[in-house]
1. On distance in nm of label points 7 Å out along Cα→Cβ at positions 388 and 508, which of the structures labelled 1, 2 is highest?
2. A value of 2.1 was computed for distance in nm of label points 7 Å out along Cα→Cβ at positions 28 and 452; which of 1, 2 is the source structure?
3. To which of 1, 2 does the computed value -21000 (helix-only ellipticity at 222 nm (-39500 (n - 2.57) for each DSSP H run of 4 or more, over all residues; to 500)) belong?
4. Can you tell which of 1, 2 yields 1.01 when Rg/Rh (Cα atoms, Kirkwood Rh) is derived from it?
Structure 1
């Protein structure tokens, strides 16, 4: 196990930063020399005014000029190096956690109602990386030199030092005001932008329905409202930032001129030399530069800080999956024991007190009215939704004893809503394995009864589906999804409304598939509304209001259901 996996989740970013300690130390060292070289300009002016002009020595001027050129060349090189180091620090931190963050993006909808955040964690690491590669961190590394520059000015003359100190205090106050006026708005912008992006993505996915139902104006109005709020907050932040940034620049220029005027006064009084007057003005400007630069990058700084806080929070909420002992491939039983299941983020159970056992070769049909909890039960069985109580076991082992990636190899799942990925038909069937087996892909397609359909496509198995899936009809997508569920010869296959988009030929093929799976000693569970979907099963489970109402051999259970329905109808007629 890696070191980062043994540490608390909230420390993952801190660990990544710690791994960049040498690079950050190098940035600090280069910043030391960069700021030291920043004294080249004022010292050059000091020598020109106090030595060259008084001595009228041109050789001295030439030597000083050449020396200054070399020092400024070193300064440029150092600035390039530390900028590149910070850029690579951001990329290294990103590289250290981006895989885990994307897995969290996939997991968030399954554990929380807060789906509007979408890919917010990915955008947060992007913002953090971009900030580290910007001028903002350089200003932070330069900040410790502010008192040193101020001390140099004090050495020239106390009045010059106090004037510089006053300017620094004013800029610090401006920075604090900046924080107070913009932090909340920046946070609001992030939240509103996430809502706007989520709405835009939902509208894009449902473009056909939006167009057909004439919802374009309504959805556009909702999107525009959110976009308008985002623009309004951005304008407020921009106004504040622009005002304070311009004020900061004006104060720096004014203070530089005041220092020059004060230096001139002291030079007239023969308390300092003309060279000191010029040097003090330049050093004062340099002392204020990091503060001015920090204020100019304040919005990025706040955004990066908020991103860092959100990333730590989400890492804390999703601990690392423990390394688990490798278990044998399940091949015998499925046991569901008194489970209670609630939708992600909800306290209200959609499945409660359901228990049943299946053996290899069994086929189970789950039936019942809408909102009976059938799909919730299916999601719990495949490990998509966590259990509030009870257990689900394969060959006696609870499904959470398998790592999720390993468990997925033993399970075939066809959800109600089929989403295929941008890629080829073969890639979608193979679940995008890095090195898929062509033999297994064709075997899954044959078992799903779609091999002939696939080879008739333009490029056969290599046909690009595309993000919009427009290449395939709804029925074809559902059958490709079935082949994906069967890929890799899983033991437990759960099909949620597998015939909702199928024609008669497709339903015949589905029935054949279920029978063939049972012959191969697989366990097949079918959630169904249409009777044809359970033709090939031997057991039926009836659900209503989240509870199990009947379970047993198909013919017996269906007789009870029909008898109960006739009895209820008779009572209703008498009533």
Structure 2
């Protein structure tokens, strides 16, 4: 057979293998570690990340007995202290000042009843203080902070539901009935003083039509919910944990997990008053190499890295983390997904989870899955998964044999081509091609952009006057070309536009939260060099003057 014919056959075979492999999302190994056990085994508890510290609150312990305790993790150990109430299957919500409210939960041991109690956790003093009570007794409720600062609560378990609101100083008041009784519903802010409330499970654990209640308006059923049913869990989720933000313009999108009647999975989105489905470059896989995967968790967003995570398990207690890069979605593109996996874990925990600033995904306690006595024997274990370590990110897909064969085919083709060219003394030099180069370059740009966003969001670097690309490059140990390129390609704007976007959004927050504040003070605090520069950029960004924008936001 002539060399060029053999080469053609090899390349066609390699293309078939590559195409078959490309039809499924890549699976990559994930490092995990077992952190020190909790001092008190617990389930039905709340998990907070506050002041950079992991805190577990309330729940019930061995014997299905409520525990009015909390623990914080510091210096490699858990430290126990008292709460006001037990909050077994309660809710938690982060307040604008960084404190947390924890409320509701069972009124008796063994998961019985509901309660009125609410308390506030001060992260600086590590103390709990009583807070004005709920509108009705609640278990498995959800709370959310509205844009105007009020606190909304809804949801209940084996009891009537309603929608209640507190201004933060007075007890919660019932403002309207719930169209359906729900447990652990989603609550997403909608406009300045509105919200939507919905879920897929009734207060008695039955599937229900996903009717959406609108605060102050009529309920409705989105067309999307005629096919996709929102996922529900026995732990309430904080709405900030599933909020994605477009770093270019500050647009917010709330992500949540749904499935269809055939068991297919999807990530849905609520943004600017509308529901939609997030498009991904691969379908969410129903199974991995070792069998079916049960995707059983809320979507949690890591805004530092621009990704959304969803957890699953298989029958061998392997943990899976579906990782979706949501930044391309804001540009009208599909979200790339990767599935990370562990080896079999010693326990399959059902406790709440949280994402740490370093990217670790931490799961604490809970009852052990498929144990009929799980609520009587909850776990004290704490696992930390690390999908974003260098080793995990660089790892191959676990289906390595197609790639090995493809590599051998390419190598054989290269040898044949080289021999053919040498025998014919080709007139042009061989070309060096790296098909993975552009993909690897985009990945590096995305990772660098996430580091830039971290500086802006966690350290508020944008408030520094005269901030330049060189300043960011120096702080990140990079160079100005790489910083500029990653902003241009990821945020689709220049560095100055990107920087001023952060400054304007910060200024808008000050104007909303500090009525009567002077524009000169806002300009100074946001990092502008002059009031005229602030005024000019504000109008360019919003198409309104600061006064016009504020007047519109204050309209009833």
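Just so you know, all these numbers are worked out from the coordinates, no wet-lab data involved. From a predicted model like this one, the values you see are computed outputs, not experimental measurements. Cβ atoms are built from the backbone, for glycine too; each structure is taken alone.
1. Working: 1: 4.6; 2: 2.4.
The maximum falls on structure 1.
2. Values: 1: 7.3; 2: 2.1.
It traces back to 2.
3. Working: 1: -21000; 2: -8000.
Here the read-out was taken from 1.
4. Numbers: 1: 1.17; 2: 1.01.
Computing Rg/Rh (Cα atoms, Kirkwood Rh) on every structure in 1, 2 gives 1.01 only for 2.
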